Structure 1
C-alpha cells in the first residue's frame, strides 16, 4: 500500500510542480514584465524551489560525448555490448582517427553499485578513467521496469552477471567495483579462481565496500543489525503498481532508499536547499547549476529486486558469510584465498560514513593467496564515501594511483 500512496503523492505533486515551474519562469524571464516587479527574484526562487522539491527525477544521461587525450578532444560513443534482464553492459567507445597506430589502453570493467542510484552516479568516475582506459560499465535496470515473467534477481544472479561480463571482456581485463558490488565482485573472481577459469582478471580494485561490515560499523550497518531479517521483509518490501512493466514484482522501492540517504544527513540537505534559494536570489547561476546537477543525480533512484535486497541484508550485513568463509553461490563455495594471479587494490575514505574504514581493507585478510607485492591499500585523508570516486580528491589523488596500479600489474 505504501508504494501506491507514494504514486498518489507523485500524481498530486506533479501539477503543482509544473505550476511552480511556470511561476519561476514568469518571475525570472527577461521578456516577462513580472520579472521587473518588486521581490521578483524572491518569488522566482521560491517557485523554483517548490518545483524541484515536487518534480519527478528520471534517470540522467551519462553525457560523456568526448574526452581529452594527448591534447585532442576524442569523441565517445556509448555502445551497449551485452544485455541481460536486469543489466546492460555499456562500452564508452573512443573514436580515434588513428586507432591502428595507437597502443591499446587497459580494459577496465567498472561495476556500478545496485544500491538505489543509477550507474550515472559514477559519471565523474568514468570521466576520469576514460582518457587512459577502455571503460565498460554495468548499467543496472530499475526493477520496476523488468516484467515479472523475466524471473527473480538474487545476489547469486548478480555474482553470475559479473562472471559473465568478465568472461565476455577477457583476456587482460581489470575490474573496479564501487561500494556495494565489492562483495559480489570478490565472490565472482574467487569462483573463477577456484575453477581455474582463464578469464580471471589481471587486477581488482575495490572501493568503499562492505567486505566485512563488522569493522568500523556505520549507521547503515547498525540498522541492519538492530532489525531482524523478517522485519526487513515485512516492512520495506512492496509490490510494483500496475502502471509499470514490473507490475506485481516485489521490490525495495527507490524512494525508501532515498529517504534513508536523506535521513543520514538531514541538516546538510536542508542547508543545501536554503543555500540554493539564496543563490537564485543573488543571481549566482554557477552555484545554482552545480546544486541542480548534484540533486538531479542524487534524487534519481531505482527500485531493487526484493530477492537481491534481502539476500544482501542477510549475507553481507547480518550473517557476514564472506569474511567468515561460509558463503556459497549456487552451491559453490566462495574462497578468496584461491585468488593467486590477480593483483588487489583497496581504496577507502578516512571519513566514510557508509562503509567505514577497514571494511574494504578486510579483502586483504581474505585474499591470502595473493603475494604481498601484488596487494596495495589506499586510504584517502579527509575523504567521505563519495569523495573516493567523485570530485577533486578522486580526480587528483585516487584516479592517477588506480591507473598506475593497473599498468604495473
Structure 2
C-alpha cells in the first residue's frame, strides 16, 4: 500500500539516490543504515548543493546527506523548506524524505506547511514521515501535504522502504521493454502419464537443448558398465535409473569416484542390494555410467510452471548450499542471458563466480547461456511442470559448464 500511494503521486520516479532532511541526529544515522538495508543508496551531494546547505543549516552542522537541521528549526522552520529544496534541486538526488519530530499537534501542522513549501515540481518523490509513533496529530497535516502531492507516513522506515521499491520501479521504466532470450530448443518428450523422466532421459533433453552433460550411457550389466567405463576413462560415477526413483542418494543409488574395474564391480553389487532393500517394489531401467567430472563451482538452475507467474527460472548456489543458504534469484523463463548474468552477480555468494582465493573467474557467460536454455526448454515443453538441474558445474572462463544431475517432472505428477 505504501508503494502504491507513492507511485500514485509519482508514477515515473526519477533516477538518483535518497536525500534526507531531518531534525534528529539519531534519524540521520538510522537513515544511512536503513537505506543500506533496503538497497537504496544515499545520494552524494554535488558542490552547488553543499554550498547552498552551508548557507542554510546552522554553522555547527556539516553540509552532508542526510541533512540534520537540528533543533534550530524550532526558531527557524524555513530550515525545512530550504534544505528540502536544496536536495530536490541536486541532480544526484532522485527522491527525498523529510523525517521530522512533529512536536505538538499545532507545531506538527506548522512544520508540514514548511515541508510543503520545499517541494519542487521536477518529478522527484518527496515523502514526509513524523517520528513519534501514534502521538496525537492535527487532522489537517495529511491534507496540507497531500495538496502538494506529498505522501505522509507515521515512520521513516515505511517511507524509506516505499522509496526503495519506487526506485526499482523507476529503473525498470527507464530500461524500457524487457529483452527476451531468442533461444529456440526442441521440446522434451515427456511421459504421457505425466511422470518424471529418468536422469538419462532428462540429460538427453538438456543435451538436445545445447547444454553440456557428462560422457556416459545407460547399461544393464556389470560387463557393459566396465566396457563403458574403459571408454569414457576412469574415474566414473554410477547412478541407479528408474522414473520412480527421483532421489537416488536416499536409497544408495549413487556411487562416485570409482577408479578401477574392481571398484566398479563392488559398487555395482552394493548398489543393486541397497536399492532392492530400500525399494523392493522398484524395477530399475539400468544404471547410468558417467565420467567423473572435475571440480568447479556448483550452481542450481531450476524452472517451474507457476500457477500465477507462468514459466519461471531460478538460479543460485547449488549442491548442499541450495537448502542451507537458499541463496537464489528468480526470473522469467525467457530471460535474456545478459539479464541472467546480472542476477547471478546479485547472489550473496557471487564472489565465488569471480577470481577468488587463487581460483580463476568462472565462465558466467556459459552459465547464463545454459540457464537461458533451461528456461527455453520449459517454454518449449508445456508438459513440463518442474526442471531441477543441481548441480550445474561452472568451470573457469572459457571452459564452460556441465549439468551433473537433471530432473524433469511432468505436469500432474
Structure 3
C-alpha cells in the first residue's frame, strides 16, 4: 500500500466517524427533547416531571459538550499525525536525549503529556461547569489538581518501567517480540488488579468498614447464599468528589473487596442495597469480569500482532506524518501511531461491545431477581436513575453505540417479567 493511499483512507475514516458521532449526538438530543415533557408510563408513579426534565437537561448538556470534544479530538489527532506533530516531537527528543530507547520513551511521554494538557480545559469544564450546574460536583479545584498530580506520579512509577520494558522487548526479541510484550502486559494488568484495592485506591479515597450492622448482616447472609467470599465490605467517601452513587467489586482473588459509595447508602434502604449487591454478584456468578479480562487480553494480543506487521512497512509511518529511521529505533513511533488511530476502529465495533455488555447486565439482573425481591432492585434502579439524573428516554440508535447498560424502560420491563 502506498503512503498517500493510506493517508486518504485515514482522513476519510476520521471524517466519517466524526460525522457519524455528531449525527448520533444530534439524534440523541432530538429524541430527548421530544420526550422531555412527559414522564414515561413505566415511571409515572415514581419519578416526577421535574426530575425527568432534570435528567433530560443534564444528558442534553453533556451530549452538546461531547460534540465539541469530538471535533477537538479529531483536530488533535490530525495535528499529531498528518500535520507533523509527532514528527516534531520525535525530532526534539532525538536532539535532547541520547539512545534510541530513551528517545522513544521521551517521544511517547511528551506526546501523552501534551495531549493531556490540551484536553484538561475540557475536563475542567465538564467537572466544574456541567456537573456543578446540576449539583453533582463536590470537588474543589485544589482536590482536582491533587488528583491529577497523584495520577501523574502513580502513572510514572508504574508506567515508565513498563514502557521501557516494552520498547526494549520490541527492539531485542526479533519478529515474535509481540508475544513477549503481550506476556508482560498480561502480568502487569494482573498485578494492578491485585494491588489496586490495597495500595492505589486509598491514595484517592478513604475506605471505611461498613458499620450499619443490620445492612451488614443482610449482605453477609446474601454472600453466604451466593458462595462469595471477599476481604471485606467497605464504604468509600465518594461524596467528596461527586453526588453520583455507585457500588462495585474491586480486586482479584483474595483481595476482592465490595465497595459502596457513601452517596449510594444515603439514598437506598437495606433491601435495595442488598438487591444492588445481588446484581453485582450476578456478574461474579456468570464470570463476566473474567470474560471481560480474557477478551481484553485477546484484543491486546491482536493489537500487538497488527503492530508487528505495520511497523515493518514504511508507508504506515509516512502516511501518518512521520519519517521513520532507516535503521532501528522506530518501535516507539509505531506503538504511538497505532495507539492514537485505534479508537477509529473502536467506534465501529462500539455496537458489538455495547450489546455484549448489555447482555451481561440482563444476566446479572436475572440473577439478582432470583436471590432477592426483583421489586427491590427495580426501586433501587429508579432511585439511582433519579439521583444521577440519567435520562429515561435515550435515542435507541445512540444507546446501541454508547450505552453499556440497557435503557431504563427496557431494563425495568425485563425485571418485571422476571
- prompt: Which structure, out of 1, 2, 3, was relative contact order in percent (Cα under 8 Å, 6 or more apart) calculated from, if the result is 14?
  reply: 2
task: Compute distance in nm of label points 7 Å out along Cα→Cβ at positions 263 and 359 for each of 1, 2, 3 and report the one that scores greatest.
output: 3
message: As an exercise: distance in nm of label points 7 Å out along Cα→Cβ at positions 111 and 343, calculated from one structure in 1, 2, 3, equals 1.9. Which structure is it?
response: 1
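Throughout, read-outs are computed from the coordinates displayed, never taken from laboratory work. Computed from a predicted model, the values in this text were never measured in an experiment. Cβ atoms are built from the backbone, for glycine too; each structure is taken alone.
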